[in-house]
Structure P
C-alpha cells in the first residue's frame, strides 16, 4: 500500500479498479463460504460495473442477468438497482444510449431523485447524457433542475462535479455551457474521481469540436484520453480517439501498442489466456494466485486494445517484437 500512495493520481486510478475487482472476488468467496447470500450481491455489482467500464460486455450482461433473475421474485430493489447501474455503464460504453436510458429510468426517472436509492446519485450524469443523446432534452433539463433543487452538490466535491457537469451538458447556449464545463473542471479535489472527471472532459471536448474550436477541443480530448488509458477503459479510450480524429488529429498519444507496454508477467499471462487456458490453469502454470492472474489480465486488456480474451491472440500477434517474450 505504501508504494501505491507514492504513485500520482492517474497512475493509481487503474490500480483502484484492479483492487476493486480483487476485493469483490474475495468478498464473494467469503460470502459463499459462510452462506451470506444477500451480502454477495454488492460484490457481484462491483464485478459487473468493472466489467462494463472495461468493455467486457458479455461478463457484465451475465452478471446483471443473474442479479435481476434473483432479485425480481424477491422484490429486492436495491439489487435490481445494482444491475441497472452496471447495465447503463455497459450501454453507454457501447454507444447504445436508448438502452442506457431504459436502464437508468428504472432507478431514477428524469426529474426525480428517489429516496432510499443511493445508487441514483451515481447515475445522474449518465441519465442526463442519455437523455440528450436520445433527443429527450426536456427530461434532461428536468433532471438537472431536480439535482440543483435537492442541494446534492453541497454533499461532496464529486457530486458538485457531477451536478455542474450535467448542467453544462443540458445547456443549449454554448457560452453558458462553456462556463459550466470550466466550473466543473475547476471543482476542488475533482482529480480524486478520475473517471467522472475524464467523462466531463470528453463531453466538453465534443462540445468544443462541434463549435469549431479545434485546439481547445484537442486539449480536453487528449486529457480525457490519457485518463481513460490510465484507468484501462477501452470503450472510452476508443471514443476519445474517435473524437480526436474528428478534429483532424490523425495520431494520438498511446495509439500504437508495443510489447514494451506489457510487463513480462502480463505478457506471459496474456499469452496463456490467448491459448485458451483458464485463470486457474494459468495460475498453476505460473505459480500465481487466480486473483493475481485476473489482475494481470485486467491490466493487459487496455494495453493491447482489447476488451475480452477473444481478442488476445490477434493483439499479441500484432505486437512488433512479440518474439522477445515467449512463454514456456
Structure Q
C-alpha cells in the first residue's frame, strides 16, 4: 500500500484503517459465544494480512469486548504489535453508568479519561495506545483539564499521540490551544452520502494543521458499498439511486467494485482522508484494499460529487 502520514507524527500508516467495531458480531457482550469470538479474531488477522496497519477501536464498541478480542489476537501473535497502530476512543458514557439513574452523556473529565485509558490498555493487552481520541464533543469540556490528563498519559508512556472524533473546527482549535503537542487525527463521518466536512471547514483545518481526517462509516453504513441498496420509502430514494448508478458506472470504468470506488473517492482528497473499513468479512476486507491502487481523475471525482449532491455545482 501507499503510505500516509498521521498528522505531524513521523510514523507512516496505510491509507486505509480497519475498524474493529463489528468484530464481536453484536453490541451486547452477553450474546458473544466462542464462534463469534473466533470469527472476530479471524477478521482482525485478515485485515493485518491484507496490509492494514491502523486498527480503530472505542471503549464503547460492544462495551469493551471488541478491544478484548483484539487483545486476544495480540497475545496469540505478539509480533503483530510492532507492525500496527492501535487507536481507541473514550468519552461516551451509557445510561446507568455509574448509577442506575445516570443518563447517556459525554464525559471529558480528567478522571474519566484516565480511568478509561487504563481499562482500554488492559483489554487490548498493550502497554501503550498509539492514538487516543475523545469520542464525541462534551459540551462541558474544560480544555485545561483535558490537557492535564493527556500530558499525564503521555508522560507515563501510556499514549503516544492524541486526537479527537466528531469535532467541529472550533472545538479542535479550542482544545489545541491548551496542548503543548499537536492533535493528530479527527475522526468524522464523511462519504458520498455525507458531504458536510467538505464545506464546514473540517477538512480545511486538517490541511492547515496537518491533522489526518479518519472517515468513519465511509460506505454510509453499507448502502454505498457493493450490493448496497436504497429502501424505496427513503426520502432521498431517487437521489441516492442516481448516485449508485453513477458510482457503478465509474467503478466499471476502472474495473473495480462499487466499494472500492466509494473509498477511492475519499482517498483522492488532498487532506489525506483515511477511510475506516468496518467489514468483518475477510473477502470484503481484502477487496477494500484495492482502493489504494485507483488513480481517480478529477473529472470522475467531480462526476461523483455532483451525483452525490443531487444538483449541479453553483
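Table for the structure above
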| read-out | value |
| --- | --- |
| Read-out mean count of other Cβ atoms within 10 Å over residues 47-54, computed value 20.1, structure in P, Q | Q |
| For 13 (relative contact order in percent (Cα under 8 Å, 6 or more apart), calculated) the corresponding structure among P, Q | P |
| If FRET efficiency 1/(1 + (r/R0)^6) of positions 55 and 199 (r between Cβ atoms, R0 = 25 Å, to 0.05) is computed and equals 0.95, the structure in P, Q | P |
| For 15.6 (mean count of other Cβ atoms within 10 Å over residues 103-110, calculated) the corresponding structure among P, Q | Q |
| Origin of the derived value -22000 (helix-only ellipticity at 222 nm (-39500 (n - 2.57) for each DSSP H run of 4 or more, over all residues; to 500); candidates P, Q) | P |
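Here, each number is a calculation from the coordinates, and none is a lab measurement. Just so it is clear, the structure is predicted and the values come from calculations on it, not from any experiment. Cβ atoms are built from the backbone, for glycine too; each structure is taken alone.
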